[in-house]
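Please treat every number below as a calculation from the coordinates, not as lab data. Fair warning: this is a prediction, and the values are worked out from it, not measured in the lab. Cβ atoms are built from the backbone, for glycine too; each structure is taken alone.
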Structure P
Amino acid sequence: MSDRWGSVTPVRILGLDPGSRVCGYGVVDVRGGELAYVECGVLTAPQDRPMEERLGEIARGLREVIAELSPQLVAIEDVFSHQNLRSALALAQARGMALAVVGLCGLAVASYAPALVKKAVSGSGRADKTQIARMVQALIGLHSLPRADATDALAVAITHGRRLRPMAARIVPAVVRP
């Protein structure tokens, strides 16, 4: 998007890594092909509470994050299909809750498979959590690593930012394999 003076208006993206006990969020601005860190964190709910109370607590927190940070777009990670059935169901319920909150706030959502997020951030769809965390840290200039759930959410936001601006901060592998 450009304003009337021809400068590029930033687009604020909220990345989400949903969970039924912990929901990571990460916010980046994309402006002129550059990614800028805004904020990240986690929304938590007590593990000993029933599912509906945990999801309600996280939903309230998510609404507050959206109201405070005013994202224009939301990117969310898809349900990972190789988990056990009980975990996949809990994750799907948390993802549904997040989608409902985002929908009530009138925001558009993009969804990304975990392997696509890994590839967009690290150049490899099989990168491990440590590699992803280090690349997120390098791409947006973090001095220290946030909690894993927040880092994952930032990775999803970065992925969407790169999809919006295909030329934005492309990754070039440091090591070329023969």
Structure Q
Amino acid sequence: MKILARDADSIALVRKQWAAAAPELDTQPMEVIGRILRIDTLARERIRSVLLPFGVDLGGCDVLATLRRSGAPFRLSPTTLYRELLLTSGAMTNRLDVLERGGLVERLADPDDRRGTLIELTKKGQTLIDRVMKAHMENEATMIEPLSRSERRTLAELLSKLLRGLEDTP
């Protein structure tokens, strides 16, 4: 959706509107945070469209991918999963219920803790997430095509610095 001149973006328009409506308001942080949030919204829509044919949503994909990248035997505790994915335990339970009904994960008794449960990626889940991740990475590569390799490296370094700063702040 093109809403501005060629060299402007939607955040530039918002800042221009705020400058007219409240000139004393410093909207400079929108240049970074506003754009990150706008990119997040647009990227999530593109990601959803890639995941849809696989029958998995973004939340389910996150769980499957976290289990897959954890390495064999692709098994983690629900607590590890919800902490890593920044979810509540209730939200994690809901995601796991959906994935278990689909045969993508299974709940196992934790051999080291009688009261504990482990979540394991099934063979079906592993096959699916391997296919999903290939399509997902191809989609992400398409999204960053407007940037040169050098710009990608620079942006990645800057975003990493910003993320580390936010992660280190309680």
Structure R
Amino acid sequence: MSDRTLNARRPWTGFTVLLALLAFFGVIFAVNGVMVYEALSTLSGVDTDSAYQAGLQFEQEVAEAKAQDARHWRVDARLTPAAAGERLDISARDAFGTPLGGMQASAIFERPTDRRLDRHVVLAADGAGRFHGSADLTEGQWDLIIELTRQGEQMFRSKNRVVLK
């Protein structure tokens, strides 16, 4: 082999470097564009409709949480498999163990990753402080939000993570 064949490569000119840079950054921009599109189409990133309004309500929520803690209520929820999905049983008692009467209850199973998959549970009263309902849930993580109200005023709210397998 002669020295001439080893050094026969094309030299890097300014135009070749420009084409290489444009190709490199073109691939980067194209991949970023696809990733941004996929991220926004699967999860919008919006957690609340108005962050300003949520901030204004913060002090009220803190006061409600302190009042709830002072009541020392015990609210238990049990989830069992049923023919129509999962059966949710809720039991609510005051600090002395007496069932809470005159209450209305609501429950929501929220998906932590996608609000579009949330499931509202229609609860029926089984007597003082007892409620039941059913929800069609899939496997995975859910946040169970239970609210108890009396005459339109929220008296109790809890949020608990539930993992279904």
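Before moving on, here are some points about what is shown:
- Origin of the derived value -10000 (helix-only ellipticity at 222 nm (-39500 (n - 2.57) for each DSSP H run of 4 or more, over all residues; to 500); candidates P, Q, R): R
- Comparison across structures P, Q, R (criterion: distance in nm of label points 7 Å out along Cα→Cβ at positions 27 and 147) gives the highest value for R.
- The maximum of distance in nm of label points 7 Å out along Cα→Cβ at positions 59 and 139 over structures P, Q, R, that is, the highest value, falls on R.
- Across the set P, Q, R, percent of Cα pairs over 29 Å apart reaches its highest value in structure R.
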